[in-house]
1. Tell me which of I, II gives -2000 when you compute helix-only ellipticity at 222 nm (-39500 (n - 2.57) for each DSSP H run of 4 or more, over all residues; to 500).
2. Hey, semi-axes √(5λ) of the Cα gyration tensor in Å, for residues 32-103 alone derived from one of I, II reads 22, 14, 10; which structure?
3. Can you tell which of I, II yields 28 when relative contact order in percent (Cα under 8 Å, 6 or more apart) is derived from it?
4. Quick check for you: by distance in nm of label points 7 Å out along Cα→Cβ at positions 72 and 168, which of I, II is greatest?
5. Given a computed value of -0.54, -0.67, -0.80 for log10 I(q)/I(0) by the Debye sum over Cα atoms at q = 0.16, 0.19, 0.22 Å⁻¹, for residues 8-55 alone, which structure among I, II does it belong to?
6. Comparing mean count of other Cβ atoms within 10 Å over residues 24-31 across I, II, which structure shows the greatest value?
7. Suppose Cα extents along the principal axes in Å works out to 48, 41, 23; of I, II, which structure was it derived from?
Structure I
Amino acid sequence: MSIKSDGWIRRMAKETQMIEPFADRQFRDGVISYGVSSYGYDMRVADEFRIFHNALFPVVDPKNFDERSFLEYKGDVCIVPPNSFALARSIEYFRIPRNVLTICVGKSTYARCGLIVNVTPFEPEWEGHVTLEISNTTPLPARVYSNEGIAQVLFFEADEECEVSYADKKGKYQGQTGVTPPKL
């Protein structure tokens, strides 16, 4: 398995529509950077958010999650409450090849402000908009800027294709297009 470079990412984006829309260079003037980097792709956060609140339920239960725990918000800047989180989605729609696995890590600009971005790996043949979990670990409200970089995706190409892909097992988050809460 090997990590893939900017040339491979550009070629795959063009040949297989692996990332749409695709920024073929890194944009950074006046914004938190996004686009192709040396060994990854910095994806952007869309302007759709689900901000967590605990007014109705004393427990968060992944097996019985109540969507009323989120406030829907759309805008250029999302304020994530102190010691809380928001779900968001990527602008980019990803189509992962059968012999590729990705790992996604938050951008250092947000991490240095106490915001942690959590995304699970994109499995082989998964496709969709990425649901992002943005945690505010600080005791203060924090800003997240829509249409700017939020996390970096690293692509790893395997020496051989997997036997069972995410599409083969009909994964529950296949083809998601909006901010997707937990499913059982």
Structure II
Amino acid sequence: MKRVFCVTGGIGSGKSTVCKILENKGMQVYYSDERAKFLMSHNDDLKRGIVGIFGNNSYTSHGTLDRSFLSAKIFADSSLKLALEELVHPAVREDFDLWLLQNEASIVFKESALVLEKTDRSCQEILVIMADQERRIQRVLERSPELSRTDIIHRISNQTSDQTRREGSSFIIENNSDKKTLEQQVDYFLASVI
């Protein structure tokens, strides 16, 4: 039976960076956020559902998802955010289940921001990536210059608290230093689970 480790953390914590390190070490990683974006642009049933809730402006004239339009809508109205999640999460779950069936590795990793917010039946163990809030804000400012400091703080405040993440974790990696230190922590983690 496969062991499924779900990798989670707040915005700017470095969960994607940890997943890339895991991949570079030969681990199999499923990226929930990337797959959700892919499915919202390529899964016809999902696209119809999104247009049904948000209207035709959800997609550009070229048929690609208008993420800025959707983001503005869901951050302005939490009920729309929930409606979108109710469409996207089952599609991602189905996509992950298919990926898992096709994957022969005995240990796999699933990157997912919402592991603790939504009960994820696929998670057997949870690896939480933690970082100080100021460091997280700086990382997001660097990668997403269109977001203001206030936007980022608002997003952080709408996510699960660090305390809840700590309590829900099987393992924790602290990502407050340089990449070399982070890689050493990933090596230590892998040595403890393989």
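1. Values: I: -2000; II: -17500.
For helix-only ellipticity at 222 nm (-39500 (n - 2.57) for each DSSP H run of 4 or more, over all residues; to 500), the value -2000 is produced by structure I.
2. II
3. Among I, II, the structure yielding 28 for relative contact order in percent (Cα under 8 Å, 6 or more apart) is I.
4. Working: I: 3.8; II: 3.1.
Looking at the calculated values, the largest one is I.
5. Values: I: -0.54, -0.67, -0.80; II: -0.61, -0.72, -0.80.
That value comes from structure I.
6. Numbers: I: 11.2; II: 15.2.
Max of mean count of other Cβ atoms within 10 Å over residues 24-31: II.
7. On the way: I: 48, 41, 23; II: 49, 41, 29.
Computing Cα extents along the principal axes in Å on every structure in I, II gives 48, 41, 23 only for I.
Bear in mind that the values in this text are calculations on the coordinates, not laboratory data. Every value quoted in this text rests on a predicted model; they were computed, and no experiment measured them. Cβ atoms are built from the backbone, for glycine too; each structure is taken alone.
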